[in-house]
Structure formats: structure tokens, C-alpha cells
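Student: Structures are listed in the sections that come next.
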Structure 1
Amino acid sequence: MPDYDRLANEAIRTLPGGVKVFVGQRDEAFFVDLGATFDSLNLRLPPGNLGGGKDDFSGQNINSIVMQIPERLVTKNRRAVTSPDSPNAVVGVWASTERRRLEVTNATFNRGRAPSTERRRGRRAPSFVQVSRLANPLVNELFPPAARKDLYNRTGPAGDQKRFGKFVLNPELARFINDQFPIVNAPETNRTDIVQAILQGLPGLNQHKGVKGPPAVDTLKLNLGTPPAAGPENRFGVIGGDMAGFPNGRRLGDDVVDIELQVVAGFLKGNKVPVGDGVDQNDKPFLSTFPYMAAPSGGFESNPSDRFEPPHAPVLAGGGL
């Protein structure tokens, strides 16, 4: 495809009601050093704010559904937001993946053949079952223990406070960080700051208004009235002083791995430790117009997982609440 951008633009559609949609291949927008982060935080250049990380998603493409939706279609009163203080300003979003529920009946294993199946008479076609969900990035990876991760994936957010709240309040990750890097000294118990930032929303920013005792549920909360960053976006989002960034929604360039590691280390409790994975940005610049994600790599030019973040001087999020 010698002119993929033209082909991609032809795939952009505007639907009735003002919804704009694109479906197709784009560059994988997530950036993370998978080996360093999930192999026991085995950072290449500790504590992770010096660059040097390997972007394991560089050069990768991903099938993407990109939607641009008018505010009036997602707010609780079906009206556009007039200011950050509007009662309808904050929305909570989550997504799930489902597959058909499988049912095997009258299974037989004859002469090495695969099991035979048949649909029971009077039964409807197999229904769909939820197998995964996502709202805030890395919640399932960082907080629920291994024995609860499947439960997280097959349930909705309504019961999160009861099922998973205690694991966020007393995160195993904080203890693990302290075991690996005692100098971090992350608070290990009563982490109401994490519960508030990730599961409840921050008061005055992206916490639902008019809700007494906001529930701790994993939805990606966005204040639609928050103006975009006046200048260059800060990859640390809110803890970097950029209120238009994560966890107030999530922009493509927000460094969610570094943000969440620093929050778990105690940033919101005054323990501002510059932990991170050493990867600060995507391998390709994002677009300033719809569909915003960078164009995918062609077959002849792809070079998956070959990008390392150049080493640099120490960086601390600074700013913040």
C-alpha cells in the first residue's frame, strides 16, 4: 500500500449524530518496558527516571477502533458540558471483551477423533460471556492477586469496592517495591490516596458530583469540562501539574506506567520518588487530528521491539496537586 494515509482517510466515517469512527490498523500506542516492569521491576537503569528502557511495543501495529463522540451522547443529562464544575461534567467509562459461551454435550472420543458436539434440543444458541475488561490501565496487573485476576476479568465495576478495594488499599506492589528498593519507602497500608486517584476520582477534578461517598469502582473518569493543556502535554499528567492528563481521562502520550508506579510509591502522600520503567514516549509521534494514533509500520519497514529510550538526566514529575 504505497499511500496508506490516503487509504486510512477513506476509512473515516461520520455517522448520524456527529459520531466519527475509524476502524483499521494503526501503530501500537502503548509504550512500556515489559521485561523491566513485569520481571520483578528489574529496571535497566534504576530507579527508572534515567531513560534506557526498551519499548517492547515499538514497531508493532494493532487493529484499532477509534471513535470521536459528542459530549451530549455520553453525559448523564444528554447535554453538552459548559464548565468543569457542571453537574454533568464527569463521565466514567469502561470496556469489556466477550466471546460465545461454549457448551460441549455428548462428548465421545472414538479412534482418536475430536469430541463430537451437538446442541441440546430446545436450547437457545450459546450466549456471550465476558472474558476481559479494562478501564484504568494496569489495575488488574498491579493490584488484585493472581487468584482474583480472572474474577476481575469476568465481572463489571459495580462490585469493585467489595471485591478488590482492600487490595488497592493495602497494595502488594508497595511492599514489593520496598523489598526491591528499600530507599523508596512506599507506604504499604491504608492507601486511601490510591483508592481515591484510581477508583473514586479526585475531588474537584474527576470525582462524580452529587454522589455521597463515591464508590470505589474501576472506571476511567474524565471531566469533559477540563480544558486541554495550554502548552505541550506533560507525560506525568495530574502529578506533573497537567490536569488534562491521567488519571483525568487518559491521553495517548500519558506515561501511565511511570505515573502509577510513582503514585504507588507515595507521590500523593508526599513521597515523591522518581520510579519508572525507563520508557518515556511512543516510538512514533501521534497525530494532531483524527484518528490521532500514528500510522502503522509497513511490512518492509517494521522493526518490532528494537527501540531503547536514550539515557538522560534524572526526571521527577514535580507539580501536581
Structure 2
Amino acid sequence: MDSLVLAFNVVFPLCVYMLIGGLVKRVKMLSEDTMREINNMIFKVLIPLSLFFDIYESDLKATVKPMLFVWTAALILASFGLSWVLVSRTVEERADVPTMVQGIFRSNYVLFGTVICANLAGDEGSAMSAALAVLVVPMFNILAVVLFEATRGGKVNAGRLIVQIFKNPLVDAGLLGAVFNLLHIHIPSILQKPLVTLGDIASPLALVVLGAMLSFNSIVSHRGRLAAAVAARLIVIPAVALTIMALLGYRGATLVALLSAFASPAAVASVPMAQAMGGNGRLAGEIVAISTAGSILTVFGFIAAISALGLI
């Protein structure tokens, strides 16, 4: 019972934020263009601020564990490679292949991860989540660019790939936070306090906007591919990853950070990526919408399970 209460306490606030977003959409309080502009600000300003200060204020020497990074990178690469092989063998439409693969391996780690880690493991969880983001966020972006370039027949240009990576504000914020932390660069409290406050509103506001932007239209024609991608994203990958990491001995805040990385829904950023690089933008949006809604149940289930097993 305690594990169910813990899971409910973590997941219920996410539901509230997204329901408020749904109400905002229903009463037409804000236009779709305005919501997109707010979403753009969240991902270019607020979430990078939150990520920067999580890393800046963390004890990187304590939270950065080399073997944890190695295993996490290996699991991401495995999920990326296996999903690419399986999808490419079963899906004929070229635009759908990278779209589905991206929806399977690339999670909405920064948005959902910070909320889950903070609620489940407090400051230690936030620090671990921030440290892991230094690895996870660049990997997701690099692999997504390689995926789309390769599947549309283009040559993966190393220079352009590097530019794409460093144009991502989340990558920049993570690396900058690590530099400030390791070099002990002091930020005056009079400046730090308002910036931290701005960063703190990132996750709730992003979830409200996500709730307002969710759309479940036109999913009938994609129902088979949609079901396969969402099931892999929300059930198969987290179940396998968490089982492996638990068997390797990871517990507590570390396992919570891994839960956040592997059990979160498909990344919101996967939609503009698919649209810009020859993928199926509509299918990408449907994967994000359905996986986000479904994650409320699956994340609840995984939290309840690992809590009942005494792993957190």
C-alpha cells in the first residue's frame, strides 16, 4: 500500500498540471500560436535554466559515476540499434521508420525526469538527474540526427552534426553548468535567486502547455505503428533497462534517475525534428500525445513496482 501511495503522490501532480492545460485549451483561453510560443520559451529558456542550476549546485564528483554512465550509454545505444533494425524490417514507408525509432528510444527525460526525481528522491534525486542529463541529452540528439540523415539517404556530416548538437539549448545548459561547477565559478546570489525561481517554474508550466497541446486526432490510420511505438517506449524499454540496472546493484536515487530516463514518454522535441528532417510529423506528434497520456499509468506502475521491491 505504501508503494501505491508513493507512486500516486508522484504521478498525481503531473495529471493536475496536464488537466489544467486541457482546460485552458477547452475554454480557448490561449491560441495555439501563443501556446507554441510559450512552449518555445520553456524549452529555450526555462528548462535550460533549471538544468543549468541543477548541475551547477550538485556535487558532480559524488553523482557522476563512470560505470553508471557506461551502462546507461550502452542501454541507450542498444534500444536505438534494436528498434532501428526491427522497425526497418517491418515498416515500408521511409518517413515512418525514423519517426517510430525516435519515438521509441528518445524519452522526454529533461521534462519528466526532473519532476519524478525531485518528488521521489528530493535533492539527491535532482542532482543525480542533472548529472545523468549531461550524458543522456547529447546522446539523444546525436543519435536522432544520425538516424534521420541515414534513413533519408543523406551523408552524416560531422561538422553539421556538431553544430546541430551545440544549437540545442539543453546541451549548452548542461555543459555550461558542468563548467561552472568544476571551475567553481561563483554566481552572485542577487542574480542567482531570480534565475533559479524562473527555472523552478519550467516543469509545471511545460506540463500545462503539453496538456493544452495534446491532440488525439487522425490516429486511426497509424494505430498499428502507434501502438507498437508507444508500447516499446513505455513498457518494453523501461522494463528491460530497470531490470538490468537493478540486477547490477543500482538502488535509490540512482535507480530513480534511470527510471526517469527510460520510462518517460516520447520527447516533445521529436516532433519538430521529424518535420524538419523528412520524417512523418503527424505520426511523431501522435506518439508524443499517446505516450504522454499513457505514461501517467505506466510510470505509476513502475514506481509502485520498484518501491514494493524495496529498490527505492
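Each reported figure results from applying straightforward, stated rules to the coordinates on display, with no laboratory input. Just so you know, these numbers come straight off a predicted model, no measurement behind them. Cβ atoms are built from the backbone, for glycine too; each structure is taken alone.
Student: Out of 1, 2, which structure matches 35 when relative contact order in percent (Cα under 8 Å, 6 or more apart) is calculated?
Tutor: Label of the source structure: 2.
Student: Let me ask something else about it. Out of 1, 2, choose the structure whose coordinates give helix-only ellipticity at 222 nm (-39500 (n - 2.57) for each DSSP H run of 4 or more, over all residues; to 500) equal to -4000 when calculated.
Tutor: The value was obtained from structure 1.
Student: Here FRET efficiency 1/(1 + (r/R0)^6) of positions 61 and 197 (r between Cβ atoms, R0 = 30 Å, to 0.05) was calculated and came to 0.40; which of the structures 1, 2 was it taken from?
Tutor: Comparing all candidates, it corresponds to 1.
Student: 1, 2: which one has distance in nm of label points 7 Å out along Cα→Cβ at positions 21 and 261, as calculated, at 3.8?
Tutor: This value belongs to structure 1.
Student: Another question about this same structure. Percent of Cα pairs over 38 Å apart computed as 22: which structure among 1, 2?
Tutor: It was calculated from structure 1.
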